[in-house]
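Asks: Okay, got some structures for you below.
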Structure P
Amino acid sequence: MPQKKSSPLVFEKIDWNQFSPAPVVGVDEVGRGCLAGPVYAAAACLKSEAHLADLTDSKLLSEKRREEIAPRILEAHWVAVGFATVEEIDAINILQASLLAMKRAVENLERQMLMPAGHILVDGNFKIPNLNRQQTTLIKGDLRCAPISAASIVAKVTRDRLMKEFGIEYPVYGFEKHKGYASSTHKGAIEKWGPCRIHRKTFAGVKEWLHLGPS
C-alpha cells in the first residue's frame, strides 16, 4: 500500500494575553547562523493593538516590508535591542551568546519601561539564564506570538543595517547582501581573502581560512 504523506506541521497562534504576570514581553534573536557579525536580540512589550496585523516572522517578510514595519512598531510599542559581540560568540559559543543578547535586550527594555518584565515569552526552546523572571519558551514563537514577532522584526532590521555598514567597510565580502550568512558568495570571499575582524573565528567555514590572515 502506498505510504500516506505526512501532514505539514501547523503552529497555532498564541493568545499571549493569557500569560501572567504582566507585563508580557516577547524576545527573539537574529544572526545565530551567520559566519560574521554580532548576534542581535530584541525584546518587545505591546502597549496596544496597533499594527498587530503586520506582525509575523521577520523571515517571511521582504526587507522592504520589514523596513516599513519596524518604525511603526518602535513608535507604538516598547522595544529594545541587545547584542553579543563576535569576541563573545567565539569565547562562550553561539547559543550562550544568543541567550546573552536576549538577556541584554530584556534588561534594556526594563530600563525603558521603568518596570520589570512580568512574563517573558522566548522564541525557541531555551530559557534565558541568569534572568529571574517568569519565562515560557515557544517553538516558532516569531510566527505564532505577536510580541515575539515584533521583536523578531526589530532585531532583524537593526542587525541588517549594521551589516550594510560593514559591507562598506569590508566591500570584498558582500555583507550588505548576505548579512553575514553562509552564502556561496560569502564563503568564496573568505577562501580568497581570508577572514576579517568581524568573522566568527570558531565557526566552520571561517576557522579553516585563518591562516590567510585578517583582511
Structure Q
Amino acid sequence: MSEQGYRRFSVSEAYTSSIISAGACPVLIPLGLPEELVNELLDRLDGVLFTGGGDISPEMYGHPDHPSIDGIDPDRDKVELKIIAHAIQKGLPLMGICRGLQIINVALGGDLYADILEQHSQALKHQYYPDYPREYLAHDVSIEQSSLLAKVFPGARVPVNSLHHQGVRNLAPGLKSAAFAPDGIIEAFEISGHPFGLAVQWHPENLQVYENMRRLFEIFIEASMN
C-alpha cells in the first residue's frame, strides 16, 4: 500500500540495478493479470527472476499456520506458482532469491520450515533483519564443488548476508542442493536437467560490491540470452 492507502506493485531497486548492470532490461510482472496474459507475457521473456518478499502461505506446502509467518500475499503465491510451472515447461531460465528460492521449492513439491529457529534443533540465527544492514555478512555458506555455483565462487566457503526466518525443509524432487549454512540449512539449489535453474537463500543484489555476487546475475543473464 502507498501512504495514501492505494495498492501498488513495487520491487527493490537493488534487483533492477543488478539486472541492468548484468546487461539486461528488467520487466516487472504485475499481480492480478489473467492467466492468458501471464502466459502471453512469459512467451516474450528471456528469463524470470523470483525476488525476496513476504512469507509463503503454509497452505501451499501442507503445513499449519505459525505465529511468526508474516506478509502473506495469496495472489503473489498463486501467480508465481503458475509462472514457475510455465517456465519449467518451456525451459525458460529461472533464478530465485530468498523467497524466490522458497517458492521454487514449494512449486516443485518441497516444503519449508515455517520458522527455522523453532523447528530446527541445531539452527543458527538466520534473520538479520531489520536490525542489521542488508549488506551485513551474517555467516558463511559451504559450496558444493560439483555445482554451478562453484564456478562463480571458487572457494569452498563464502560469506553471505541473511534476512530470512524460513528455509527449505525437504528439497523438492528434481532439485540439487548447491550450498549449505553451518547448521545444515540449504542455502542454494539448482534445477536438474533445466537449461538454467539456480536459487540462493541470501541476497546477492545487496552485495554487488563483490565481483562474485555480480557474477551470479551475469551467468543468469548469459543463460537467458542464449
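Any read-out appearing in this document is the output of simple, stated calculations on the displayed coordinates, not a laboratory observation. Note that the structure is a prediction, hence the values are computed from the model and not measured. Cβ atoms are built from the backbone, for glycine too; each structure is taken alone.
Asks: Give the label, chosen from P, Q, of the structure having the highest value of FRET efficiency 1/(1 + (r/R0)^6) of positions 19 and 115 (r between Cβ atoms, R0 = 30 Å, to 0.05).
Replies: Once FRET efficiency 1/(1 + (r/R0)^6) of positions 19 and 115 (r between Cβ atoms, R0 = 30 Å, to 0.05) is worked out for each structure, P has the highest.
Asks: Here mean count of other Cβ atoms within 10 Å over residues 107-114 was calculated and came to 20.0; which of the structures P, Q was it taken from?
Replies: Matching structure: Q.
Asks: Could I ask something else about it? Given that relative contact order in percent (Cα under 8 Å, 6 or more apart), derived from a single structure, equals 22, which label among P, Q identifies that structure?
Replies: Attributed to the structure labelled Q.
Asks: Who wins on Cα Rg over 2.2 N^0.38 Å among P, Q, i.e. which is largest?
Replies: Comparing P, Q by Cα Rg over 2.2 N^0.38 Å, the maximum is at P.
Asks: Shifting gears a bit: Which structure, out of P, Q, was helix-only ellipticity at 222 nm (-39500 (n - 2.57) for each DSSP H run of 4 or more, over all residues; to 500) derived from, given a value of -12000?
Replies: Label of the originating structure: P.
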